[in-house]
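Visitor: Next up: the structures, one after another.
Quick note: the coordinates plus some simple rules give every number you see, no bench work behind them. As the structure is a prediction and not an experimental result, all values here were calculated from the model. Cβ atoms are built from the backbone, for glycine too; each structure is taken alone.
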Structure 1
Amino acid sequence: MLTFTKYLGIAFTLAGIPLLVADYLHVGSELLLITGLFLIFFGKEKVEDERAQKLRSEALMISFAVAYIADVAITYLYNGQGLIFSSHQPRYFVVVVLSLSIIIYYVKTFATGYSK
C-alpha cells in the first residue's frame, strides 16, 4: 500500500516527464521529475524497518555505480565521435540514478517476498 508521499511523488513524476521532454533545453525543466522520483524513492513505506532501509541503500549504491559507468561510457563514445548525444548535464545523471534506484528497490522488495 502506498502512502500519501508516494502518491504525490507519482503525480510529480507523471507531470514532470512531459515537461522535461517538451522543454529539455530549459534549465529547471527537470525539477518536477527529480522531486517526484525523490519522493517515491525516499518516502516512507507502510512497514519501515531496518530491512527496508538496507534494501533502499543497496539499491542506491548499485544504481549509482551503474549510472556512473554508463555516464563514463557515453562520454567516452561521444568524445570519440561514436555517439551523437552526450550526457553532459548532471540533472540527467540524477534522474537516471533515482529511476534505477526505484526499479532496483522494488524488484528486490518483491523478489525477496518482503512486500506486505
Structure 2
Amino acid sequence: MSHRRDLVLIRGAGLLGTAWGVVLLTRGRKVWAAVEDSLPGPVDEVAISLLGVRHLLQGAAQLSAPARFQRTFVAVDVIHAATMLALAAADRGRRRPALLSAGVAAASAVVTVAGRACR
C-alpha cells in the first residue's frame, strides 16, 4: 500500500474516534443505558465524559497529524483496552460498558497498526 493509503486508514480511525468522542459527550448516558440497562452513576458519568474527551482529542490528532504520533495512539489504545478488560473482570456492574470501551480502543489500535504495517 502507498503511504497515502496508510494515512487514510489512520485518518479513518481518527474520524471514527472523534465521532465516538462526540457520542460519549452528547449521548453517553444513553449509550450506557443501552448497554447496561440502567443509568450510569455519578462516577460513571465523569468517566464517560473523560473518555469522550480522550477519544475526541486523539481522533482530532489522528486527523490532523496521522503520521506523527502513531505509536502513541496505539499505546494509548492498548492501555485503554487492557484497563477496561481489567475493569470488566473486577466489576460485574460495569462489565458490559467496559467491554464495549475495550472493543472500541482495540479496534482503533488495530486500524492504526494496519496503517503502519502497510508501509
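Visitor: A value of 7.8 was derived for mean projected area of the Cα convex hull in nm²; which structure in 1, 2 was it taken from?
Guide: Considering all the candidates, the number was obtained from 1.
Visitor: If you rank structures 1, 2 by FRET efficiency 1/(1 + (r/R0)^6) of positions 79 and 103 (r between Cβ atoms, R0 = 35 Å, to 0.05), which sits at the top with the largest value?
Guide: On the way: 1: 0.75; 2: 1.00.
That would be structure 2.
Visitor: If helix-only ellipticity at 222 nm (-39500 (n - 2.57) for each DSSP H run of 4 or more, over all residues; to 500) is calculated from each of 1, 2, which structure is the one that comes out at -30000?
Guide: 2
Visitor: For relative contact order in percent (Cα under 8 Å, 6 or more apart), find whichever of 1, 2 sits highest and give me its label.
Guide: 2
Visitor: Can you say which of 1, 2 returns 17.4 when mean count of other Cβ atoms within 10 Å over residues 71-78 is computed? Could you put the intermediate results ahead of the total?
Guide: Working: 1: 14.1; 2: 17.4.
The value was obtained from structure 2.
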